[in-house]
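Take a look at these structures.
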Structure P
Amino acid sequence: MSGNDPARPASGPLSGLRVVDLTQFILGPVATQILGDYGADVIKIENPAGDLNRKIGPARYPDMAAMFLGMNRSKRSVVLNLKRREALDALNRMIDDADVFVHSMRPQTAERLGVGYATVAARNPRIVYACAPGYRQDGPFRDRPAYDDVIQGESGIAGITELAFGEPRYLPIVIADKFCGHILASSIGMALVHRERTGEGQEVQVPMLETMMSFNLIEHLWTGAFDEPMGELGYDRALTPFRRPFATKDGHICLMATSDAQSRDLFAACGRPDLGEDPRYATLAERSKRFPELYQLVGEEMAKRTTAEWQVRLDAANVPNGVARKLRDMPTDPYLVETGFFHHYAHPQAGPMITPSIPVQFSKTPAQIQSPPPTLGEHTHAVLAAMGYTDQDIERMSR
């Protein structure tokens, strides 16, 4: 296996692995940031203009905008103009020595560039080759481009929101790109386990549409889980317009009681222990038939006290609950401050920064943020010079 950058000792379960990253936008960079945080040496290949996310959002330093900062830490940036033959040759030499190659092109584009799976695997049979096209490559949509908004619509998310709110909407997060990025990273990890057992590399494809549909239909396939007509698809509890944070006297609180015991405790905390004995609400089977009216009943009680008062009462009753946090309050939230969720660091060029810490904990191989997001081409000379290229070669390939 290839080593990490000797200038920065790495830790994590993927330490010692090298990833050649030819991704941009969101999905691919999310996946490769995960691999980098977990110890892999991720070499991010960028064209001379850089990843488009370098331009999106506020910035204090050129080509280091907020969108880029959120998904490109723990990587090294190398600029290669792949329109130049010698730059493409350098990319192939990196792939020869890599454990993983990830790109965000449509497979047909990768083939035209000369880095399709068959070509790469012929050079490096042990490599895990990964991409996330919009659609399965054995179907009629294999050549179509796709972005998050398109996949939110085609996978049913916009239709689900229409059932809940009366009009189709996108979720106000790039859910398809981020979720598929996590699936891509975990799938690469699974392929690496197979390689360690057998010595075989392989191609990993995560089609966005099918991946998001599988995610959405875990609960929303609903009556469609039975191979006969049984009504409309869609999990009715999730779709009721009354399922939302409950308004209190001074804010909003989120809570959920599932089991019969939890529901009795919730009713008691609300001062309505009689509901726990009511046949309409006493059992999960009966409550599940009456979600709208149940949410209305609880909502009426929540409006009678402050959020803090409800937290005391619900905690005492052991009912799962939490405050509906606002984005602006999260950096100073007492729990997040105490647990060190936000990592403060000084970027050498862009100044003081904050990034979320790594949420997953490994008892034997702790992950860490390996390095701050790189400036455009920051590591071009170091990486290419280590491969034997001269200053003149490097200048020619990177412009």
Structure Q
Amino acid sequence: MNDYIGNITSKLPQSGTSIFAVMTQLATDHQALNLAQGFPDFPVSEELIDLVSHYMKKGFNQYAPMPGVLTLRQAIAKQFEQTYGVVYRPETEITITAGATQAIYTIISALVHKGDEVIIFEPAYDSYAPAIIVNGGLVKHAQLRFPDYKINWEEVTRMISSRTRMIIINSPHNPTGSILSGEDMEMLQRLTQGRDIVVLSDEVYEHLIFDGLQHESVCKYADLATRSLVVGSFGKTFHTTGWKTGFILAPEKLTREVRKIHQFLVFAVNTPVQHAVAEYLKNPENYLHLGEFYQQKRDLFLEVIKNSRFKPLSCHGTYFQLLDYSAISDKKEMEFAEWMVKEHKLAAVPVSPFYREKTDNHALRFCFAKTEETLRKAGEMLCKI
């Protein structure tokens, strides 16, 4: 079929298929063990599934309110008050979204105008820059320092200009597993104070923190919270990535602008899932121990690869572990990742695609949100390389 396209100019001429889809397809084609895409391979809570079924059978199958089911917004408000000691009003400061990616796009669409500068930190999650570009913004790339992936605040200070309208942070950080400290948040608060800059804080892995450390949410810093939007994800928290349910917390003035866009992107989010999650959140035991749960998996993964030639980099959060393979090969990351799938039937994600200039540090990202059997099998494979 010769479809007529006409003079169509791409808004994202440099963008292709995401690295996650590429590596997952490669894993499928070669029947490889997939530790590339970030999703769990173990069952979802039967209680949570039963709750979704319960609300479906009770007839909660039509449109939810545009901002989200009120009981869920109330449950989130209670959780944040108990966890961080902060108060968000469910009616005017909490919005339920169709996952975190939609939340991020919606925020950028609502607040970034043509010519506005947005600072992101590389390696950066792959949805940030395209969303900025599509909305006419200018991406400013700051680099996290290798190998601990810490922010260079002197660099950030130099990058801020009168045109800077947004800074996007991500902690715990995908793809590196690094986290921001209290000192980082205080520095961010000082840098943005008195400026027309908003902060988009991607905190989807907020409950996945290891080694006795704590999550430093922007909402804990009073002045910073007044100009910040927090993005969260129940897909990450409750191992239900396919349900695509997330949320945005923000002061009323910012929420008002976000909802103007949200209503025309998705209008409303899955109704029975919202009701089910609202009830599931009533028991803090359903999320308070996730850090311990995933630390056990991280520690098991590190144990099963200890006799390999891969070098683990520091990981204090998320369910991703970076491994340095420089002692094994001098191949570029993409080439090495493809070789590993084809020759050793194991898929991981190269980190270089998360950089604008494809910076190559000979590191791959492995997802350890897997069963013990899967992790041990992956360990055996890695030890043979």
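Taking FRET efficiency 1/(1 + (r/R0)^6) of positions 91 and 235 (r between Cβ atoms, R0 = 35 Å, to 0.05) as the quantity of interest, name the structure among P, Q where it is greatest. Write out the running numbers ahead of the final one.
Numbers: P: 0.15; Q: 0.90.
Top value of FRET efficiency 1/(1 + (r/R0)^6) of positions 91 and 235 (r between Cβ atoms, R0 = 35 Å, to 0.05) goes to structure Q.
Upon calculation of relative contact order in percent (Cα under 8 Å, 6 or more apart) from the atomic coordinates, which of the structures P, Q produces 24? Working through the options, I get structure Q. Please compute mean count of other Cβ atoms within 10 Å over residues 19-26 for structures P, Q and give me the label with the greatest value. The maximum falls on structure P.
When distance in nm of label points 7 Å out along Cα→Cβ at positions 35 and 115 is computed for each of P, Q, which one produces 4.9?
Numbers: P: 1.1; Q: 4.9.
Answer for the origin of the read-out: Q.
In terms of distance in nm of label points 7 Å out along Cα→Cβ at positions 59 and 371, the structure with the greatest value among P, Q is Q.
Using Rg/Rh (Cα atoms, Kirkwood Rh) for the comparison, can you identify which of P, Q gives the largest number?
Numbers: P: 1.04; Q: 0.96.
With respect to Rg/Rh (Cα atoms, Kirkwood Rh), the highest-scoring structure among P, Q is P.
Computing distance in nm of label points 7 Å out along Cα→Cβ at positions 227 and 347 for each of P, Q, which one ends up highest? Max of distance in nm of label points 7 Å out along Cα→Cβ at positions 227 and 347: P.
Since every read-out is calculated from the coordinates, none of them should be taken as a lab result. Nothing here was measured: the structure is a model prediction, and the numbers come from that model. Cβ atoms are built from the backbone, for glycine too; each structure is taken alone.
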